[in-house]
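Presented below are the structures under discussion, each in the form of structure tokens.
Derivation of every value follows stated rules applied to the coordinates shown; laboratory data play no part. None of the values given here were measured: they were computed from a predicted structure. Cβ atoms are built from the backbone, for glycine too; each structure is taken alone.
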Structure I
Amino acid sequence: MSSFWTVEPDQKQITLIFRNKSFTVDLKKHLTTGEVRQIMGAGVRSIRTADSADGEENKEMDIRLDMGHAAFVKVRIYIANWSLKDDKSAKLAIELDTLKAMHPALFKLIEVAVDEHQKEMQKELEELEKKFLTSESDTQKISA
């Protein structure tokens, strides 16, 4: 599904090197609203409210976060494909459990690449939006 109103499923391939072995990772150029919201909520484990201990009408809020999980979800959502294979040459599944089982240095390498890619794509989007900005006219326009 691709139209003016939706995100095109474009990808950018990057090559990374870990312990003298190169591999490729295909990253989504832009995420959908659903994917962005999934990342935003990934770090929240639970939210609980309770009456305050002092008897006031104030509510106390207990928020439990797991930012480590959010990092795994973000990387997983951005990855569309990769060339990583196991010892039997079978492609590794692109899933959270695979990311969690990686060598910490390998995951960090991929995570940094995703973060840099995200910044680059955000800059690209901002430049694109500038092209579409128009001066005020007699009709009021509302745009995001």
Structure II
Amino acid sequence: MYLPEELFTKDEDSFDRVSIKRAKEIIRRDDVTVHSCGDGQNNYGSFLFIYICYKGSTFALWGLGEHIEREKWIDHFFVDSASDTKKEVIDKEEVLKTIDEKNVKVEIEQSPRGEMFEMLADLFDDDGVSIMFEDNGY
């Protein structure tokens, strides 16, 4: 995915993820607005979702939750392009407070299946590995 280079580093663009520290730096920028922040779910588990807008483009930061397939607590944020569905602006200090509250270390014992899934998903992508595991009964 293409992420704006003035907002995200090359590594963040390559891996579609940002650290908690970087997410907070991005949120604090004057040219970034936050449109939504709250708990939600996707195909991978339950996470904190933050929708930000930068120069007319909207991005979803999601993380700080349990990734079911990886059997692991995600202590960073993944980044995806998103549709701009909300126009209201959320107070950045409240968002930063929510991140701090959710930033807890949760130990989850990862099975060999979870370890294999994570290794392959980091090489390819989560959706492809999920389908491969499902097709092969793993």
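Upon calculation of helix-only ellipticity at 222 nm (-39500 (n - 2.57) for each DSSP H run of 4 or more, over all residues; to 500) from the atomic coordinates, which of the structures I, II produces -10000? Only one of I, II returns -10000 for helix-only ellipticity at 222 nm (-39500 (n - 2.57) for each DSSP H run of 4 or more, over all residues; to 500), namely II.
Each of the structures I, II was assessed by distance in nm of label points 7 Å out along Cα→Cβ at positions 9 and 25; the largest value belongs to I.
Supply the structure label, taken from I, II, corresponding to mean count of other Cβ atoms within 10 Å over residues 105-112 with the calculated value 9.5. It would help to have the intermediate numbers written out before the result.
Values: I: 15.2; II: 9.5.
Label of the originating structure: II.
Out of I, II, choose the structure whose coordinates give semi-axes √(5λ) of the Cα gyration tensor in Å equal to 27, 17, 13 when calculated. Let's see the in-between values first.
Numbers: I: 33, 30, 12; II: 27, 17, 13.
Computed on structure II.
Of the structures labelled I, II, one was used to calculate semi-axes √(5λ) of the Cα gyration tensor in Å, for residues 17-64 alone, giving 44, 16, 5. Name it. Each step should come with its number before you reach the end.
Values: I: 44, 16, 5; II: 19, 12, 8.
Answer for the origin of the read-out: I.
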